[in-house]
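Take a look at these structures.
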Structure P
Amino acid sequence: MAEAGTGRHLRTGSGNNGRGALYPRWLWPAFAAPGMLWLALFFLLPLYVVLAIAFGSLDPIFRSPIPAWNPLTWDPSQFQFIFGHLVGAAGFFGPPMARTFVYVAAASLVALVVGYPVAYFVARFAGRRRVLFLALLLAPFCVSYMMRMLAWVNLLQVDGLVNHTFGIFGVTPIAWLSGQPITVILGLVYGYIPYMILPLYAGLDRIDNSLLEAARDLGAGRFSTFRRVTLPMSRPAILTGLLIVSLPMFGDYFTNDLLSGSPRTSMLGNLINTAVTTPGEAAEGAAFVLLLFALLIPPMVYYARSTSRQSMADA
């Protein structure tokens with residue numbers, strides 16, 4: 001037993017560093033149990049359904065998928081078909097996958113470049129108006145994603161406000177909605193940039209001001225303080241923002257459909273949507289989902305290891 005102020009604290013192990021925790025070991029696993037059960041029901045079970053469909057067969061009459069629940073009877077023909085059409089002369093799946101990575105990388109980078117200064121300003125200079133700025137950042141979530149994309153359609157039409165504005169300076173109207181990659185990338189940035197700003201703000205707001213003052217006292221200028229202190233300490237927030245933004249972008253198809261609708265800008269999400277909505281191609285869509293899932297596992301593992309190491313270093 002150890003006295004601390006007016007309360008008593010029990011130490012239950014060396015992992016508490018003497019801070020005095022008095023919780024039994026089963027308490028935190030008990031708190032995590034509902035969440036683990038939720039994941040088991042609504043992630044692992046649907047994932048197994050996707051596996052059963054991807055490795056299943058097809059009804060020859062109604063063209064509906066027949067799931068193969070027994071792994072011993074799984075048929076890999078759908079994966080063989082997809083992998084056989086990724087590269088080479090018959091590789092019509094390869095270009096959409098390559099475009100997906102290029103568009104997601106470009107949109108994530110633009111979101112980081114635009115969102116970091118905004119988050120830095122709110123965390124460091126907003127003062128009493130911080131709540132107001134955060135409310136303005138969260139305001140887009142109150143409007144459906146479809147309505148926000150439709151607003152972009154109205155702005156980017158040939159006779160829309162953007163071309164009218166450019167016309168003032170003598171610029172010829174641009175067909176923004178006729179399969180332009182830049183339109184898709186900017187649409188992705190607009191749709192997901194709040195998910196970048198909020199983690200960045202949370203990470204920057206947690207940086208102790210005394211560390212910045214210490215750097216200034218040691219002779220570091222503003223830029224040097226930012227480069228040597230603020231930017232390294234905000235690295236976990238940057239990784240979090242990039243992960244949160246890029247993951248939904250990989251499966252996004254709605255932005256491309258509304259702002260382009262052209263096969264020249266189709267992404268992996270469009271392939272999945274087309275396969276799922278086309279009779280007889282549900283197994284192909286499930287195979288695409290699993291392929292996307294496999295491609296996204298390495299960055300998620302890297303993020304988990306990086307944040308774990310950072311937490312251990314901070315402790």
Structure Q
Amino acid sequence: MGFQTQVNLYPAPGIVGTSASANPIATIDAGPGALVAGSNGLVVGNFAWISGTTNLGGGTASNACPTAAPYAPDGFSLNQHEALITAWLGQASTVIPAGLPCTLAGRGDFWAVANSSAAVRGNKVFANLYNGAVLAAATGTSPSVNIGTNASITASVTAGVMTVTAVASGTLAIGQLIQGAGIPANVYIQSLGTGTGGTGTYNLTDATVTVASETITATSPAGVGGASVTYDTTSASATLTVSAVAYGVIQVGMPISGAGIPAGTYISALGTGTGGAGTYTLSQNASASETGATGTLSAWIETPFYVLSDGNPGDLIKIGVLN
């Protein structure tokens with residue numbers, strides 16, 4: 001355990017993955033030790049899917065949807081102190097190692113981290129199909145978040161406003177972690193100022209930060225935010241031809257929306273494309289031929305949970321089922 005490096009002015013409102021109220025919690029039924037973390041471990045405070053069920057109602061829990069066909073997660077991974085510190089001299093961990101017992105909840109009020117965008121009370125909670133992270137968005141939408149790309153920039157910060165004068169690599173976006181000399185831990189881009197990915201101003205989550213011009217890194221949040229693409233389709237064909245990707249990485253299982261694409265369609269297989277331009281197989285045939293259309297791919301699926309408290313990207317928020 002290392003030495004303490006900072007003291008917060010106010011205590012944290014809660015701990016990720018723990019109960020946020022005295023309301024009842026309904027857990028996913030499984031026999032003693034029957035539900036365990038999958039081969040990659042299980043992150044508490046994120047959503048999870050169960051596969052390989054047993055006659056005891058258990059199986060393995062993963063933070064990623066196990067099939068190409070996207071479906072809602074089986075539950076929310078509770079923080080009941082099963083996570084272990086396995087890294088040498090590590091100070092904290094939210095990962096339950098593979099094979100150890102875990103608990104998923106289908107109902108209750110919990111603390112979670114707002115991912116990539118601000119959370120507003122009353123929003124629906126969406127789960128990332130690839131890491132189980134939490135996103136707040138309007139009910140019935142198919143959200144896609146421009147998470148940018150990891151960037152190296154030259155910038156100064158005055159009272160929480162970052163002024164970028166040069167971008168050596170990457171693009172900036174809301175939700176990115178900002179790191180540099182004199183910048184405290186866990187500071188993120190909260191909103192855009194005059195900048196829209198390159199030079200300009202950006203508003204940070206900590207209004208007390210002030211640093212002179214220096215090299216700063218902006219790290220995109222873990223997981224996949226979705227993608228925006230330009231594509232062609234042929235009527236009654238399941239082949240999608242992507243000519244350009246504005247942002248993001250295309251992955252199998254992503255729901256896609258756009259002209260000529262029926263509702264409920266997702267990417268079922270890779271063709272010549274492996275995340276960028278190329279061909280992909282749709283889960284059903286296109287309904288019309290399109291050339292140069294703009295489409296959105298989502299990495300998120302709606303859950304029964306709602307946002308119960310406001311928060312900025314990276315903040316702890318309360319989530320819960322309303323009925």
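Just so you know, all these numbers are worked out from the coordinates, no wet-lab data involved. It should be emphasised that the depicted structure is a prediction, and the values quoted were computed from it without experimental measurement. Cβ atoms are built from the backbone, for glycine too; each structure is taken alone.
Give the label, chosen from P, Q, of the structure having the highest value of Kirkwood radius over Cα pairs in Å, for residues 149-292 alone.
Structure P gives the largest value of Kirkwood radius over Cα pairs in Å, for residues 149-292 alone among P, Q.
Using the calculated result 1.00 for FRET efficiency 1/(1 + (r/R0)^6) of positions 45 and 133 (r between Cβ atoms, R0 = 30 Å, to 0.05), pick out the matching structure from P, Q.
Answer by label: Q.
Suppose FRET efficiency 1/(1 + (r/R0)^6) of positions 229 and 285 (r between Cβ atoms, R0 = 41 Å, to 0.05) works out to 1.00; of P, Q, which structure was it derived from? Provide the component values of the computation, followed by the final result.
Working: P: 0.30; Q: 1.00.
This value belongs to structure Q.
Out of P, Q, which structure matches 1.8 when distance in nm of label points 7 Å out along Cα→Cβ at positions 85 and 277 is calculated?
This value belongs to structure P.
Output the label of whichever structure in P, Q has the greatest value of distance in nm of label points 7 Å out along Cα→Cβ at positions 237 and 253. All intermediate terms of the calculation are to be shown ahead of the outcome.
Working: P: 3.6; Q: 2.8.
Greatest value across P, Q: structure P.
Can you say which of P, Q returns -0.32 when log10 I(q)/I(0) by the Debye sum over Cα atoms at q = 0.06 Å⁻¹ is computed? Could you put the intermediate results ahead of the total?
Values: P: -0.32; Q: -0.23.
Structure of origin is P.
0 is what came out when helix-only ellipticity at 222 nm (-39500 (n - 2.57) for each DSSP H run of 4 or more, over all residues; to 500) was calculated for one structure; which of P, Q is it?
Numbers: P: -20000; Q: 0.
This figure was derived from Q.
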